[in-house]
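Below you'll find a set of structures to go through.
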Structure P
């Protein structure tokens, strides 16, 4: 996530990143569970993808929840 001279700045950046990643995943997972309606077969055929890459001090998140919502409704 980078190198910082001030520990408070490093802590802030880390906490911010954790919140963004955690909240994003939780939101996608909850939406996926609504789509599955508890059906294991649907979940196996339509896995939730939530991949995170970190390049050049930026997160790139690849998530398929919007695609799954489009095909499910």
Structure Q
């Protein structure tokens, strides 16, 4: 598991725990902090997906230029 994937999952899980703890203890600040941390985890996920998509496209272009990609 990549370091970024670990951070993404950690932020989502820890954020959810904080949110639910905040709800159970009627602590709106903790609940909000949990939601924010979950949002950070989701943002990490989206950023990683975008990075992967861009790298795939760049590799496709490089393959096209160098002739390494099979022509169908």
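Quick note: the coordinates plus some simple rules give every number you see, no bench work behind them. Just so it is clear, the structure is predicted and the values come from calculations on it, not from any experiment. Cβ atoms are built from the backbone, for glycine too; each structure is taken alone.
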Supply the structure label, taken from P, Q, corresponding to helix-only ellipticity at 222 nm (-39500 (n - 2.57) for each DSSP H run of 4 or more, over all residues; to 500) with the calculated value -30500. Q
Computed 2.6 for distance in nm of label points 7 Å out along Cα→Cβ at positions 6 and 62 - originating structure among P, Q: Q
The value 50 for percent of Cα pairs over 18 Å apart, derived from one of P, Q, belongs to structure P
